[in-house]
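Undergrad: Given below, in the form of structure tokens, are the structures.
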Structure P
């Protein structure tokens, strides 16, 4: 007993001695400005986690009177301020908490760009739950799949998507509540599943909520890829990744956003966070204009003029519609000066058409796995010193990295290729808002710490990246690569071509040869021979497509991108079949 007691006392004195030694050492280290100590030395600064709720809090406090304007599915215009948005987001947070939603639970949304969707972005993520934005343009089977895969507890939807919910509700047994984004009077009298009005859900809730502080690595938003091959895959964004992207995207050499801007995200809020604009606009205190479901040229021009929109972002088809309307109606743009073009490459003819209307087209590139911003085509320090032709070539590229992102291109053996603007290789990305693994996947999607984007690209000595193709779309003819994108750009510059796609078709000698799939403009009599002759002098002769197939319309994905896989399935043997002798 005495021996054990003595041993215990000795251990106690030893532990005390060790603690005192550690404290003394830490004290000495903290006082030594040289930092020449073999230990971690942490900065002594205030710590606040990067949480999305803080972005809206800041806007409500420091840009309280700045407007959020929405064109509602009900047909009218809704106006309120960042302060109002914050209050209603807090009411939503109280409502979700009262209904048992906990940190990590998924809340689905089927909604256009509007103020209620904005409240869901912040009210859901602010309590530590996950806002799962669902693309309503997917096939119904895919929508049901991702709702079930995400295990959404609630799904909130715009009135215009009621018929869609009717089709899928019985396929989604895990959904506990279906919430229509409307007031009580607008609820349908009969519906296959019980419905709750959004306004009733939040209306009686307190207008104050103490946003919790938690780990900034916690999940905030879930978005699924378009799923053009196989089932869609989920990308789970953290508060940290989205906050850092908001800061990075607002910088002068990125989107160059400020409180003097009026920002209109035309890209949907159900598609990759509307390219981050619902986060970066509150960050800088910019007026936000949410266009709802009416995205035709006339509706956008009217809204932009009415609200003084200075900046917007969308896919090329959106801007083609706007250009077409403005030309036909003889309209001009009073305030709108910058159009971010992403989703697919901006045809040169579209860029010049926008320029003629006083609107600058700015290329950007990204993907769901990058939250989505990766590059923006902002001018480098010596841009003004270059010739007009050199500037035009730069403007056609996807641009330089957003600070926080890094890129490289690699060859078939995995070795990094030079940044000479000529060497084309697989584009790899890494950074603060790049995916590590897909939602529910057991292993990383990275290769030696880099994410393979699936794009083929070049990077020039100034860091400008240019997509030359998708890895799966590049045409390999006789062992040499042909860029389908470049051939499409030439076709799109023809005045009688409305849209064009270039695919690699089977060839008995060259393995693959390019064939153009084209939609002509109304009233056009353009022939295949005339269009192929148009390529003379614009590309190498061996690049010129072997044939042209005219079609009434192009197959598009749910996000408005061209479905080349469908075209390859339909026309992939076009040259082989055409060479067969008729029976």
Structure Q
């Protein structure tokens, strides 16, 4: 969601801050701003609604400079999209603050601060942080001590960076529930909410832990835990690659990332899948010992990652003989749940910082789960650091807000987890060999499926004037139908719903008419004949069908049904394969409708607030 960049240096840091914000644009935002301490030790602020380029243009017209600065891209939570609500926020002319997260008790803080004489120029919860720090400074505290005291009064989540005009040599940062990373330079240091923002200036990072407060100067970084004790955090050398500036000739990042899927799935398999099974250490130290004890799996995730977990439930119960529940993280947190004996908690997240999923992991640890494993795309993220085991997907940086390659690499990792648990629960040699063969074939099958791109682009023109769509699937294709509906909603703004095909007669048939396109995923599996009966139910009521069908499934196009033949694949990998046509359909429909494909309205890439 929101992005933070900060710097303490001798040189002018304006371009560092702006470039950092540009690299965080993919996360989603609606305004941007920067605050600097200039050579006269004046606190200067520039803010704009809209894109980072609007902010850069404003600075180009009226140049500012400073060696200490903070910058922010905001995704509105409290207060509308206005310049007054954009970060950084000030307290008087002394304190400047940027903040990711939500201060839940900001109303009570505001009331107290108003009584103390503070005034408010925004509708945000963040402004109360600035005033709270200022009130502590007025009691004689140093900036570090002022922030340490102020955070004790906050309820909620925050990743925040604070500057004090009267202490121009340093900034202080605090992290609770919202990620922050410190970048280490030579004679200069940096702060960001995501290491991608700092890759042009450093490859050495310190990831702050929950409750940490840190003081940063040009030459020093001092970290204190939630109890105020000085601590040493590991310095990590990052080899992460970031290609946000390169669409590789594609019109949008999303299209580029769709076409990268054969490569990133191959990368995710490489070194992990042998000719006869899995390498034993792909989930981390002691994984074999832990997985051998697992009798139940609880999957927690949000959005697209939740859909990958739903597919995994079918796999785990069918092939690994392990019971599995899947739950949306935000729901899991707020109900009393039963913990099965020898349960493995599996979290799934592209960013590793999804607020609800991270909170669910922490809650689960208190509830007595045997162990935790995360499937994640970002090394060093909170979920990776706080889980017992981790499987790192190799999707690379995903810039498009609507997830594509992160989803298919998650599915790849979950199928390998199914194999690992299956081997510990008596999976037959025949099933194991079939899984190995299917996974080895997966990248090539993905490439073959992408050859349907031109045909799907032509089909998309028939959706240009539609306002609703229905997606149908059976078995492990039902979550894929859900993912297809989500993609269409996210980037084309067409209302779409997904149903298990057998549920049609229980209500959704009432929606069918010639203005409601019905999209069906139809692999050639044991449920095919049942699915064909569901298709006939739609055709009998005047529905227009778009069927992505196995080329051997004997669907034939006619006036009421368009059939797109998909390569024949093993049942195990069919959910991964049938994802790609739905991604392409959503993409081309969005292009026709003229929406912002890579940064759809109201959405953010990494949801770091509840």
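Undergrad: Here mean count of other Cβ atoms within 10 Å over residues 177-184 was calculated and came to 24.4; which of the structures P, Q was it taken from?
TA: Q
Undergrad: Consider the structures P, Q: one of them gives 155 for volume of the Cα convex hull per residue in Å³ as calculated from the coordinates. Say which. Each step should come with its number before you reach the end.
TA: Numbers: P: 250; Q: 155.
The correct label is Q.
Undergrad: Matching task: 1.2 is the computed value of distance in nm of label points 7 Å out along Cα→Cβ at positions 41 and 169. Pick the structure from P, Q. Please report the intermediate quantities before stating the final value.
TA: Working: P: 6.4; Q: 1.2.
Considering all the candidates, the number was obtained from Q.
Undergrad: A further question on this structure: For Rg/Rh (Cα atoms, Kirkwood Rh), for residues 361-520 alone, the calculated result is 0.99, so let me know which of P, Q that is. Numbers along the way, then the final one.
TA: Working: P: 0.99; Q: 1.02.
Among P, Q, the structure yielding 0.99 for Rg/Rh (Cα atoms, Kirkwood Rh), for residues 361-520 alone is P.
Undergrad: Where is FRET efficiency 1/(1 + (r/R0)^6) of positions 313 and 537 (r between Cβ atoms, R0 = 41 Å, to 0.05) largest, in which of P, Q?
TA: Q
Undergrad: Sticking with this one: Supply the structure label, taken from P, Q, corresponding to FRET efficiency 1/(1 + (r/R0)^6) of positions 97 and 433 (r between Cβ atoms, R0 = 35 Å, to 0.05) with the calculated value 0.05. List each step's numbers first, then the result.
TA: Details: P: 0.80; Q: 0.05.
Answer for the origin of the read-out: Q.
Throughout, read-outs are computed from the coordinates displayed, never taken from laboratory work. Small disclaimer: the values here were computed from a predicted structure and weren't measured. Cβ atoms are built from the backbone, for glycine too; each structure is taken alone.
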